[in-house]
1. With Rg/Rh (Cα atoms, Kirkwood Rh) derived from the coordinates and found to be 0.97, which of P, Q, R does the value describe?
2. Quick one: volume of the Cα convex hull per residue in Å³, for residues 114-257 alone came out at 146 when computed from one of P, Q, R, so which one is it?
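Any read-out appearing in this document is the output of simple, stated calculations on the displayed coordinates, not a laboratory observation. Worth saying up front: this structure is predicted, and the values here are computed from it rather than measured.
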Structure P
Amino acid sequence: MKRRLGKIAAAFFVLVLATGAATRAQAQTFTVLHSFTGPPDGAFPSAELLMDAAGNRYSTTSDGGIFGFGTVFKLDPSGNETVPYSFKGGSDGAFPSAGLVMDAAGNLYGTTGFGGAPNAGTVFKLDPSGNKTVLYSFKGGSDGNVPVAGLIMDAAGNLYGTTENGGSGGGCNFGCGTVFKLDPAGNETVLHNFTGSPGDGGRPVAGLIMDTAGNLYGTTAEGGSGTCTVINGVPVSGCGTVFKLDPAANETVLHSFTGGSDGTQPLAALIFDQAGNLYGTTELGGSFGSGTVFKLDPSGNETVLHAFTGGNDGAAPLFAGLIMDIAGNLYGTTQNGGVSSN
C-alpha cells in the first residue's frame, strides 16, 4: 500500500470529459486553498474531499501529522486548515488513504490501511469535537486485512467497505479480500470472501456504492475470467471484475475484464446514472494499453467510452473515480499523460 501512496503523491493529473450533452464553456479560476507543508498539518492527501452544509471540507492525509502516521483535516470555506486528528500509529491506526463519510450528527467515519491492534487496519469514528474512537480493528485473517478504501453508510447507520487482503476465500497470497459490514455497535460481518477465481474477483481496493434496493456494487483489481497473469510486472490471478452483492450477500460478477480492449485492473469506485448504468475506469488495457473509461448497462454489457492513448489525453486513471453532471458529462483524472509546460 505504501508503494501505491507514493505513486499517487507523484501523480500528474489531467481532466477527462467523456460523454453526455455538450455544455457551454465557462471561465475557470484556479485557487490554491491550502498547501500542505508536512508535519504537523499533514502530507500526501490522496483522497477525495467531503463537504458539509456550511461549506467546510474534510479529508485525510496518508502521512504527516504530529506523529507522522497521517491526519484528518478540515478546510473552512476560506481555506483555513485545522487538523482535528493526527493518527498515532499502533492500535490507534495509521496511514489513512481514503475519504470520509459523515452522519447527520456531524460525526466522521473512515478507515486506516494499517495500525490497529494487529496492524491490519481500522475503522474509526471522529466526533465534531475531535474525539476519535476505533470502531473496529481488523485481525488480518478471515475478517479482512488492509481496508484501504472508504466507507458508505446506510439509513440505519451501518457501514460497508472492502479490505484488499484477508478473508477466508484463499486463492491469493495474504487472502483475496472481503466485503464487510459494520453495525453501529462495531460488530463486523463479512458479507463476501473473494477467491480470485475465474467465477469471482480478488483484491478490491475501491469502495462500494449502494442502490435503492440495497444491492452493493464494486470493483476488484484481480480475479475474474480474464487471462491476465502479470500486471505491471506483478503476478496476478485475472484482470479484474465489476461485481454486485444483493442484500442476502449473493455475489454476481457483472463483468470480467479480459486485459484487451475492454480494459485491465479497475482500481476506482463506480458511479450510477439515473437509468442504472454503471461507469468506471481501468488503470490499464484498452486499445492503447493506457486505461479506459467504461460503461456497464444493468445487464452487464460493457461499452468502452474512451481508451486513453497515453499522450495528450492522459494515461492510467488510477484510484480516483468519476463524477457526472446533470447533462451526463463524466469527469475524472489520469495519473500520467497530458500536456506539460515543463
Structure Q
Amino acid sequence: MIQKRLFPVILLIVSTTLIISSCKQEKEKSAVSRSIGNTSEILVVVQNENQWNGKIGKAIRDYFGEAQYGLPQEEPLFKLSHITVNSLNDMFKKHRNLLIVDINPKAEKANVEFVKNHWAKPQRVFKITAPDAGAFIKTFDAYKKRMMQEYNQAERERILTVFRPDNDVKVVEKLTKNFGLKMIIPKGFYVAKEKPGFMWIRKEAVSYSQGLVIISVPYEDTAQFSRKSILARTADYLMKYVPGPTQGSFMSVDMKNMPPKATVVTDFFTDYAVEIRGLWRVEHDFMGGPFVSYTFSDWRKNRIITIFGYVYQPNKAKRNLLKQMEAIIYSVRFYDGKK
C-alpha cells in the first residue's frame, strides 16, 4: 500500500523535473545572442602571430581572400580578421564566422569540428586541429569548399533576418500569382513590369539600384541548363522588357569584359541549380554592374525558372549589395497554398 501511495508522488516529481528542464533548455536556446561582424567577414583565431604570417595564414588568405568573380572593382570573397586564442573573449565568440586554428603536436591526426549557432545566431564555427602546419593545410584544402558554403549560408541568414520583418506582402503576392513562388522581398522594391513568363522587380535608392528579373519557360530538355542556353534566354528577355535610360537602349549581359561564369550549386532549395555570375551592361548607354542568377526546375509545372539579380552603384564597392540579392534569391520557395 505504501508503494502504491508513493508512485503518483514520484511520477509528479519526475514530470515536474522534466518540465523545468525543458523550460530551462528553451530559455537557454532563446537566450543565444545575435551574432556580430561585418558583411562577408571571417574571424580567424590563431595561437600566435607566426601562424597567421606563415603558411597557415597564407593558405587561408589565398582562398577566402580571393577576388570575387563578377565584380567590376576587385573585392575579396571575404574580409579576413585575426586574433590570438588568448584574445577570444565573449565578444569575439559572438562573431558570425569563426575559423579556429589549433596546432597540437600531440594530435595523432588532423581533425575538423563544425558547430552551428554555438555562441551566437546565425553563426558558423570551424575548428581544425592538426599535429603540424602541413597537416593543417592539407585538411584545410579538403574542407575549404564546405567551409565556404557554410559561411555563405550564415551571411544569407543574417541578411534575411533583417529583411524578413520588412517583407513586402503585395509584391510577394504578385510573384505568387504569376509564378507560384514565394520569396522574401523587403519594402522599397516594386513591380516594374509584368509579362507572360516575366517579371521585373526593382528598387531605386538615392545612390544605388537593385533589381530582380524572373523568367519562366516550358521545360524541353536538359540542354536548357547549359550556360549558353541560360544566357541566351536571359539576354532575349532583357532586350525585350528591360529598357535603358535613353531611346533604343536596353539591358544586356556583358560577354566581353568579363565572360559570365557558370557553377552548379547543390545548397539551393531545389538541391540543384545553375549559378551564373558576371556583368550586365546597357546597350547604347554607359550603365553597368554585377549580376548573379540562379536557374532551377519546377517539375510541378514542367518549366525552368531563372531569377536574375543585379546591382547598379557607380564607382563604389558592390559586393555587399550583390550579397543581398543573392540572399533574396536563396529565399525563394514553391508556393504550396499555405500561409
Structure R
Amino acid sequence: MLTLFGTPKPFRGHIGVIQRNALQSWKLLHPDVEVILFGNDEGAAEVSAELGLRHEPFVERHESGLKYLNYMFERARKIARHDFLCYSNCDIVLTQDFRSALEKAIAWRDRFLIVGSRWDMDVNDPIDFSRSDWGNNLRQLALTTGYRQIPDFIDFFVFPKGLYDRVPPLVVGRSHWDHWLVAEALDRGAAVLDATRVIVTVHQNHDYGYHPGGKLGTHIDPLASRNLQLAGGPRRVRTIEDATHHLTRSGIAPNWLHRLAPMRRRFGAVSRSVRGTLRTHLWHPLLDATRPVRHKLGIKHENIVPVSWRRWRGRRHWMDQ
C-alpha cells in the first residue's frame, strides 16, 4: 500500500500527545501501511515499539542538530517495503480521505506528487481511536472550527519511490525544503496533484518554543536562508498553487492557472509588504490609541467579525494576535 516516514520532536508534554495522535492515524490508514520514524529523540524508540513502527534511530544532522532531509529520503527509498512513499510532518493527522485520494492517483498514473493545504486546529488531548467515527468527527471539527492554511505551507508529500533520487542537504524544521520538493517534481515532469478539495489534513496546533524567534524565526533565520539558497533561490519557490492538477471528488482535473502562480506570488509579496507597512505605521498605532475606548464599548475583533468570515479569511496576521 504505502510507506509513510517522518521525524519527530521529543515526545514530551503536548507535542508528545499530538505526535502520538498523528502516528496512530497513519497506522490506521490501511492494514499494510508501513511507518518509519527517524531519529533518536526522547521517546521515539518507546513509541515506535508501542505502535509497531519501524524505528531508524540514526539520522544525519546539521551542526545545529537539525536533521537532513536528504538522508531520510535516501534511506527511506532504500528500505521502504512499498513502491509509494509519503513524507509527513509528525503533527499531521490523516484519515481515510487521504487513502481514497492516493488510490485515485495510483489508478490515474504512476508518476505524481500529491500535496494539499492543511487545516490548523487545536487538539489538546489524545484522540479516541477506538471510536469508529473518530475520523469523521475530526474532519467536521476541522471544517467548522479550524483554519485552512495558505498554500505556501506543505506538510505531506506522496510520491513513487524513484521520484527523488537526489535531494540537497536541506534541514527539516526551517522553511523552503517543502518548496524544493514541489519544484523538483515539476522539473522532472511529474504531475503535481493538489488534493486540498478532497483531503482534510489536520495540523494540530503547537507552540514554537524550540526556536527563540518563535514561528517567525523558523522562516527568516540563517538556516531558513540556507535552505532557500539550496532550493534554488526565490525564483525557484514552488507551492501548492503550482500544482498541475486538482484532485476532486469527481476525478482529476487540470489546473489551467498553475503557470500564473509565480506571478501571483510576486504580486502577493508586494501586497504583503505594503500591508505590513500600513499595519506597522498606521493600523496598529491606531488600535493602540483607541483600545481603551473600544474595549469599554465592547468593540473587539471577535465581537464584530462573524466566525464564518474569520474562518474563510484564515488565521489573522501574527501582529494582530
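1. Numbers: P: 0.95; Q: 1.07; R: 0.97.
It was calculated from structure R.
2. On the way: P: 110; Q: 214; R: 146.
The correct label is R.
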